[in-house]
Structure P
Amino acid sequence: MNPLPRKKLPIGIQTFSTLREGGYYYADKSGYAVDLYERGRYYFLSRPRRFGKSLFLDTLKDLFEGRKELFEGLQGEKRWDWGKNHPVIWISLGGGILKSKEELNERIGEILQDNQERLGICCTRTSIGGKFEELIMKAHKKMGKPAVVLIDEYDKPILDNITDREIATDMREGLKNLYSVLKGADAHLRFTFITGVSKFSKVSLFSGLNHLQDITLDERYSAICGYTNADVDSVFAPELFGLDREKIRQWYNGYNWLGEGVYNPFDLLLLFDKRQFANYWFETGTPTFLIEVIQERKPFTPELDQLVTTEGLISTFDVGNIPMEALLFQAGYLTIDRIEYIMEMREVILRYPNQEVRMSMNALLLQTLTNTGAQYVHNVKKLYNAMLKNDFDALKLAFQQFFSSIPYNWYTQNPIAQYEGYYASIFYSHFAALGMDVHAEDVTNHGRMDMVVFFNGQVYIFEFKVEELTPKGKALAQIKERNYADKYRNRNEPIHLIGVEFSKVNRNIIALDVETIPNTP
């Protein structure tokens, strides 16, 4: 029996007052709000979907409107000057899907009208930009304090149409017309905070707003959204009863923006509610354009878990220019593992944040790279059973059946299947989709990838070769010649050396050779 009293889980709650007045759990982020106010005026933050951006903006709103009763016992109550109320202009573009610039302008007009009514202001200008500018100036004049502008989901109208370049461009230009007002209204603004999933370049969307401070990769604000380990162990302590704490960490922790790591809040809340580990966040929807980019860019799947890029590249995103690294990072499918320096240049190494994303992403990759639909689900079950029993004949048969199930026209019409690493990528993603501990090694030659799997108290060392490029039997021979097993002997576990040979002509596995080293104490 759980010895600790439980509160309500704030699943889907994006309104700060509802959360605080309704007896819900709350991980205190109000200190970040005060920090931002004290340090500057114009901010931008990018975070993946369902990470608590809207709730944080609503927290800012209540803070600036002086609702002290909501902050009782929080950091914000102690540090905030409650005589500093400001008029707040709230713009959220998260609701509905807009399909034209006309619909966008109509929606913005409705939002500005709602703000007028809430603030008791009447604007007479008719253009979108003019009305927004007038609203800011009159809000300042009425309250005698500069206005605060909070913009949530600033990029959603663009992202909803990103696969249609013409409409996406129209949306970008329509939003640019709105956001450009902020530069000229500087004298009437005290604080501006803009959030979204992606980071479009300032030139394309925030032209002239050079003083907009991007805190996306500021280590001081890495945990501004999401739950930290301390939050889980203190705020949500009553919910941990009966759950494996280390498994919670492995499944849902790991997101990092150069500072303290965080858990995905959506995942944790559903875990605490349903009491079962599942891919809650990933299953809420994968962008269509992500699948299109995967098909177009032909990723070597093992590299995605240690993808080397630059800080500039993961921050680059625009209509018609979507680097895969930026897409995967900004959408939350990859996160920062570490920073390495080469002279004065910073290299960013990306990885999957946790087991949920690693498993789900590799399942998606399998479907996308093979056009086999749910066939991989049946195959991974066979694969799991074969590995559990060390039945390598069954393992070989399972993969042969899977490669045979890939439609012939997929090879002939889709260039993604024409590079050597394709077969190795499919092999790797099967193990990763199962949640096994998989490590890719020596990945400089995509046609000859090494892979190590740790499973069921045993070590499996794989070497992949293409028959038409190497002598028969070379895969297993190379594992032995280069003594790959030596680094794992101290584990005192059985080690299986597995040489896998593919045929580009047959489009399948033609050999799977195995040699086992007992390696027990």
Structure Q
Amino acid sequence: MAAPPANAPALGARLLSSLRAPGSSTQTLLDSVGRGIEKESLRVTSGDGTLSHQAHPPELGSALTHPNITTDFSEAQLELITDVHRSPEAVIAQLRDVHRFVYQNLADEILWTASMPCMLGNDEDIPVGQYGSSNIATAKTVYRLGLGNRYGRLMQTISGIHYNFSLPDEFWGAYAQHLERPNDQALRNEAYFGLIRNFQRYSWLLIYLFGASPAVCKSFAKHQAHNLEPFDEGSLYLPYSTSLRMGRLGYQSDAQSRLHISYNSIDEYDASMRPALSEPFPAYQRVGVKVGGEYRQLNAALLQIENEFYGTIRPKRRIQSGERPLNALRARGVEYVEVRCIDLNPFLPLGIDEAQIRFLDLFLLYCLLTDSPPDNEAELARLAGNQLTTVERGRQPGVLLDAPEGAVQLSSWGQAIISACEPLIALLDGENGTRYAQAWRTQQAKLGDSEQTPSARVLKAMSDDQIAFFRFAMNQSVAHAEYFAQHRLSAQELAREQAVAAESLERQARIEAEEEAPFDEFLESYLALP
């Protein structure tokens, strides 16, 4: 019996027309979309590719207070953060400059170019991020100790790219007028949560198109159950895998799998998240919170804080110092969304490029502008199955996903979604542009030829050169280090970045000099949920 045809919700012509700037044939109300990138990379030794055990370089400033350079889980895991920009070119330009500054301050180290790590040693040898002696710095470190005690430190060294996306005020005015609704935060909250629900329905497409982790080092999986096959003596893989980072070996948690976090509204999101943040979880109670005067985790709840929940996308609001994300969302609403399912592309010096950003813009805007029914527990379970299928067998010819109308081929459903995005190209390119159209065509072609996907290219490079995953990733890391050695900051640019780093160290010192309550009292206040 043939699979039913795949489909995707269509965009209304009246809605699209309402998003053009009044009196302009070339500009639209989407010209000022906000974009930001957070990119994680491990510092490894340039000689043998082992994980660095050196402290965060002081030349890079304070990991606590620098606006663009911090660390993620590990002291050796840099997180490079851009400001919000209004064009793909601008956000990539800043990300490139931050990389250039980092490389000019690394001694015998380079940045690991792949999402999946390799030469890590034992779990306890992975250094946890350190942020200073202040209460907020201590809380950041204790949170990471908790992650290590709950899931192991190995998993936390997996790296990726987070893409932050927001719509400009001009858009919201026209959108509210189109819907005949007040242009208020309630409308924005509703729209962003609708985007998130649709993103969850279709994010398998991004995993197929941009997944770049089809193989891992054997050392990464040596203490874990898995269904991977040997690629060679040092590597494991699955023949049609796309992003093992997003599968069983990646950011997955058996404990969290029982959670049903609803994205139907802020109230439902809060209500479904709150018990996981406040009720003791037996397995983590056994770990202990403060043992022998030393903290092992922030608390014994299923989630220490909101960031511990492993999702492909999050509603976000900039927080004030010491403020909980959930409290910020309830107080001021959703400001942007954070996409979290993007692998580092090992063929690109920055791990991402303008073309990928343009397709993400199209995809996210489509998710926001199309109908988005409420979610439910049964649907979320089905979506999790689609994600795992795409992770493990996404490039397999004829592979089927579970759509509302029944089993459908990934390729045909993906083509339907990409085709439904096409009307947005004119809005983002304007009358004379072609860059969004080209980005769209590039991704469309991948559904017709899976060999064009990054995951297939990784396996082909390993096969053609007869090298293990470690050697492939190391070769790419060295090549990217050489690229940045040839594209150094000018003296003026370097001085500007050095001034930002110096100011961040001074700011950390000022924070540490302020009189603070005992950490126990700070933590009780910080974790409070009104």
Structure R
Amino acid sequence: MTDFIREIVEEDLRNGTHKTVVTRFPPEPNGYLHIGHAKSICLNFGVAIEYGGHCNLRFDDTNPEKEEAEYARAIVDDVHWLGFDWGGEPLHASDYFDQLYAWAEHLINAGLAYVDSLSADEIRAHRGTLTEPGKESPYRNRSVEENLDLFRRMRDGALEDGAAVLRAKIDMASPNINLRDPVLYRIKHEDHHRTGGKWCIYPMYDYAHPLSDAIEGITHSLCTLEFEDHRPLYDWLIENVPVPWRPRQYEFARLNLNYTVMSKRKLLRLVTEGHVRGWDDPRMPTIAALRRRGYTPASIRNFAERVGVAKRENVIDVSLLEFSLREDLNLTAPRVMGVLRPLRVVIENFPEGESEEFESPNNPEDASMGTRKVPFSRVVYIERDDFMEDPPKKFFRLAPGREVRLRSAYFVTCTNTIKDDAGNIVELRATYDPATRGGDAPDGRRPKATLHWVSAEHAIDAEVRLYDRLFNVEDPEEGGDFLAHLNPHSLEVIEHAKLEPSVANAPRASRYQFERLGYFCVDRDSSAERLVFNRTATLKDTWAKVSGAAGS
């Protein structure tokens, strides 16, 4: 699959601009990665792999207030889980703090940076607008000696937070606001999760990022379109600092999904305010949450490939992500039977105290996955929705006097209903046809419905969590607070589902298709005493309505 990024890489290799390809994935460890980051991961690592190069995992860890070692560990796990490796330990912008500081002094000595004593509010007021130029700071023309002295005092902890910043001296009248003397360093008396208390000044992301690229010999610095206006500053720093390598930045459209928010700030709010149960809540768009819900690495990589790499922003229907998942799980997930809302059925002509076993395929799409034995007994559970006492014309499942097929087992006919004092049906009575063992009749009759079922004697109890979209509108961020659009039905917990015994010792994260119900995954909350399953996706394929999304 080609795209404009790969065309650039191929041209650079063809004309000798680069002999090899070096990319990087540079997250800030201030939150968990989400599905948008997965697209960037697949692009950066994918390009490097395709062209025989290398991709670094580098943490741009320049803000100790918001960064945590927990986030860094989660990011490492996510990238590995997606199937990528960078060789050795991850890199960090903090590895280069000494060099970045030295280059800042180089800019001061060259008259290209100065220490500004304006407050943050005053700096904003001086910056100007999109239509009006900014105003120069009264401290802009301090001498080199004074700037060096102040900058070193900043470094040595002699000044308080907010008392001064180091700014590049570029052009306060530039039409690009990012070039209006951007801040390069600020004072933060905060311990860093890697460097501890060594530093009390920290580089800004826009300063550290391009220079880290240069240190690492990055050939193609791939980032999303919101950094397009930052590229002139990226290039200015590369031009004016004695870097060992001259990387170049290229921008592509970020991933936008409907029914989803992907701002780290908003995701953090969902977590801290308790709207979800953590960063890996299966309703979240984080990679950790998708993993817990039951998504596979292959499904996310295939989704990223389908979305492609574009130059213009667009919104992708979340159904495309779900389609990619179903496509993968249909081929790889073993089938089992489970009943979420059980209705007891007593088969009166089946011998009491006896049971049988049936061979059932683990996956009809892959015979190599073999078969399993499914027990059958006098009492079975069927799905409550599969019975109606007074069915409408097009309801073909079980009803009084009607015959249906039980998957892989027998034909059964409902003969009676048992109700409680309130008139609710609590049990069915039925008969079976012993001649239909395996699901076929010798006389060729064919019931119009085949139901899934579980033997009551052998059933495993489980908790099943049915997840739906976290938001109930396509664009949660349109028109006010995104929290107003939370879906109140995004999670339904079923306490007493009944599952066939083959799943009794299912390990955490194992995935199954519950026949006729959907795809499910064993949650990390499972224990030997109680199985917990998450619904990963329903069986229904909604891809048809968005079939044009793949080419957008």
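No value in this document is a laboratory result; all are computed from the given coordinates. Since this is a predicted model, take the numbers as computed values, not measurements. Cβ atoms are built from the backbone, for glycine too; each structure is taken alone.
Per-structure values
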read-out: Value 0.60, calculated as FRET efficiency 1/(1 + (r/R0)^6) of positions 62 and 462 (r between Cβ atoms, R0 = 41 Å, to 0.05), assigned to which of P, Q, R; value: Q
read-out: Comparison of P, Q, R - label where mean count of other Cβ atoms within 10 Å over residues 158-165 is highest; value: Q
read-out: When Cα Rg over 2.2 N^0.38 Å, for residues 294-453 alone is computed for each of P, Q, R, the largest belongs to; value: R
read-out: semi-axes √(5λ) of the Cα gyration tensor in Å from the coordinates reads 33, 28, 26; which among P, Q, R; value: Q
read-out: Answer label among P, Q, R for the case where Cα Rg over 2.2 N^0.38 Å, for residues 398-493 alone, calculated from the coordinates, equals 1.71; value: R
